[in-house]
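Structures for review follow.
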Structure P
C-alpha cells in the first residue's frame with residue numbers, strides 16, 4: 001500500500017475511534033459501540049482494500065486446508 005493510502009486509512013481509523021467515543025459519551029452500550037466499530041472497519045476495508053493482506057490470508061488459508069485433508 002502506498003504512503004498516501006496508508007495515511008488516508010490511518011486518518012479514517014482515527015475518525016472511527018472518535019465517532020465511537022462520541023457514541024459512548026452519548027450513552028451507547030459496549031455492544032452498540034463494538035458493532036459500530038466493526039462495521040465501520042469492514043466498510044473501510046471494502047473501500048480501501050489491501051491486496052497484500054488478502055494474498056497473505058489466501059496463502060495461509062490454502063496451507064491450512066491442505067494440512068487438514
Structure Q
C-alpha cells in the first residue's frame with residue numbers, strides 16, 4: 001500500500017509517539033480512529049435512548065392525563 005505524510009505540530013507528534021508505543025503508525029492511527037468512531041456511536045446510542053425514554057414517558061403521562 002502507498003504511504004503518505006501527515007504534517008502535525010511537533011508537540012502533537014511527541015504526544016502521539018508516546019501513546020503509540022511500539023506499534024507502527026498505520027496500526028496505531030487506525031486503532032485510534034476505530035476507537036473514536038466507537039465512542040461516537042456509543043454517545044449517539046445513549047442520546048437516542050434518553051430521547052426515546054423521555055418521549056415514551058411524555059406519551060405515557062399524556063395518556064394518563066387524558067384518563068382523568
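Nothing in this text is a laboratory measurement; each read-out follows from the coordinates by a stated rule. Since we're looking at a predicted model, the values are computed, not measured. Cβ atoms are built from the backbone, for glycine too; each structure is taken alone.
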| Out of P, Q, which one gives 2.5 for distance in nm of label points 7 Å out along Cα→Cβ at positions 7 and 55 as computed from the coordinates? | P
| said: As an exercise: Rg and Dmax of the Cα atoms in Å, calculated from one structure in P, Q, equals 22.6, 70. Which structure is it? | reply: Q
| query | Here distance in nm of label points 7 Å out along Cα→Cβ at positions 15 and 39 has been calculated and equals 1.1, so which of P, Q was it run on? | reply | Q
